[in-house]
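Novice: These are the structures, in structure tokens.
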Structure I
Amino acid sequence: MFMLMEMRELCIHMYLLNNNHKNRRNGEIRFMIKIKNLIKKLIPDRVFISYQYKNRLGKKLNLKHPKTFDEKLQWLKLHDRNPLYTKLVDKYEVKKYIASIIGDEYVIPTIGVWDSFDEIDFSLLPRRFVLKCTHDSGSTIVIKDKENIDYLKLKSKMEWLLNNNYYLAYREWPYKNVKPRIIAEKYIEDEKDKELRDYKLYCFNGEPYRLLVITNRYKGEAYFDYFDMDYKHLELKNHWHPNACAIPHKPIKFEEMKNLARKLSCDIPHVRVDFYEANGQIYFGEMTFFAMGGYLILHPDQWEEEWGNKIVL
């Protein structure tokens, strides 16, 4: 037992080391990633989450009596493991679920789905499309002209993503058993804004509470702005992204978005339901249980406890 405890402590210490990979060769980087993932697998979820929380926020995680939003998200990682969540975070399988609940008119058309990069026949794809992995979050690659694709670079990136279990990064249990695949979707762009704006509704037990609007995502630094359900702009920021210089305009179909989010978040303690709006049409984006891996880190601090109060454990 003592040796096992020592091994765990060693693994945790190695994981927390801040390695600089900038000057290492690609083979060395891949080797270190494999070692890091192996170490992560050896660390129990509760231990990993506690150390990661302390490392990010500089304070001890209170799992016995969690109060803040980020604390309660860590508790949910460990205790709220509804099998349905695996389907809801799978970027391919969730489409069937969404169509059954709110209708397929809100689902972005799928062009193809593949188990590996080499299975993709790019000659059959349209000039513009979107690629992403089914088993993670944030891997979206927007292809505006396939004639300009660097296929070796794209292949390397997609294969690296396919070989990583996204669950290991933050212990987001819903991702643990999702089948790694690549999906291509129809490219969608708003004719007026020339971008696809994100509208993300934070829901608690089936009721939308706050809206996050993301702008400039694919043009440079992304801006994050938060609103209440009357579209009042809030003096609220997360730790990772600034507000936009100008308040983003209200989505045309904001009320419809809220109603759709209610249906999709019913009976779930907390989930973020994401939509896009383009040319007057709403499209479902994804469902996220742990924004920023469970470390949204809201500022000012009062928001952390206010949001935390919405989660009843």
Structure II
Amino acid sequence: MSEPGGRTFHERLMKVDRRLVYLFVLLALTVPLLSDFGMHPARMETAQMAFDTVEGLPAGDGKMAWLAMDWGPSTRAENEPQTQVVMEHLMRRRIPFCTFSITYQAEPFMNSLPEKVAADLNRENEAQGVAYRYEYGKDWCNIGYRPAATLFVRGLAKTKDVAGYIGVDARGTPVREIPCMSPVRTVRDFSLLAEFTGLVGAFQIWVQFFQTEDYVPKFIHGCTSITIPEAFIYLDSKQIQGLFEGVAGAAYYSKLIKGDRFDPVGHPDLATKFMMSLSLAHLVILGLIVVGNVGLWLQARAAKAKRGEGGRP
């Protein structure tokens, strides 16, 4: 069927300006991030396992969690929501934690992310009339970035004096003077290792070396979507006790933490917004694939009809 201008419908489908494709994907990615609209996440069994692991940690026993934030701007969209929901869960349970990274790109996020989570929880406490305030040094500390990742982690696992081994935190404060670090002596005083990364080889460093011959802390892992199949090997072998499958895992974990307070439509959190953004982008891409295939089918049908009339295709 010809349209004004002499071009058929299928020819128009096959010659859509690629800039329109980029525009549709851009809108699908940005609109959810700029609006207070999300959707309920699907149930993620691996995220449930991670939640149960953190929920099962004893609180108030002097032990801490170690959060390895081995990510930077390139994987922020997936790793930041994963890290944020675990920080929120630990703070709600009053389990102190350390932040650390084997990549310098994580330094600004190690400073800003726990501060943001603490500020949100402090506002929530004020609204509910709860006097408790989350503060640096009491609820968390930032060890910062350290080079020579493998050597540092191996030494950390073996040392009998964690404070002496680390020296100072990212602010230059001696670790011995940080209240939440005062009970920590060895790796046995870390009840949980939570590692989030999109870097090749980073996860394996922690699996191999953050343990001793007679002690292995609970281990949960946050990965990017492309590395999920590899991560399942460690989950099936029980080397890790929970897994975040990309941003979808973080969104479901957030729902578990918030319970009845979870409101993805009116007040979506970061994980829910990112999941909505990626979901819409996937739908747009699938729609464009369908349009392209319809165009090819119409083109083939038109060529076949033309041959049947004795003309050239």
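Taken together, the values in this text are just the output of simple stated rules run on the coordinates, not laboratory data. Fair warning: this is a prediction, and the values are worked out from it, not measured in the lab. Cβ atoms are built from the backbone, for glycine too; each structure is taken alone.
Novice: One of I, II was used to compute mean projected area of the Cα convex hull in nm², and the result was 21.4. Which label is that?
Specialist: The structure behind it is II.
Novice: Here's another thing I want to ask about it. Just checking, which of I, II has the largest value of distance in nm of label points 7 Å out along Cα→Cβ at positions 67 and 115?
Specialist: For this comparison of distance in nm of label points 7 Å out along Cα→Cβ at positions 67 and 115, the top structure is I.
Novice: When mean count of other Cβ atoms within 10 Å over residues 147-154 is compared over structures I, II, which one is greatest?
Specialist: The structure with the largest value is II.
Novice: For Rg/Rh (Cα atoms, Kirkwood Rh), for residues 139-242 alone, find whichever of I, II sits highest and give me its label.
Specialist: I
Novice: When you work out relative contact order in percent (Cα under 8 Å, 6 or more apart) for each of the structures I, II, which one comes out largest?
Specialist: Greatest value across I, II: structure II.
Novice: A value of -10000 was derived for helix-only ellipticity at 222 nm (-39500 (n - 2.57) for each DSSP H run of 4 or more, over all residues; to 500); which structure in I, II was it taken from?
Specialist: It must be structure I, since only it matches.
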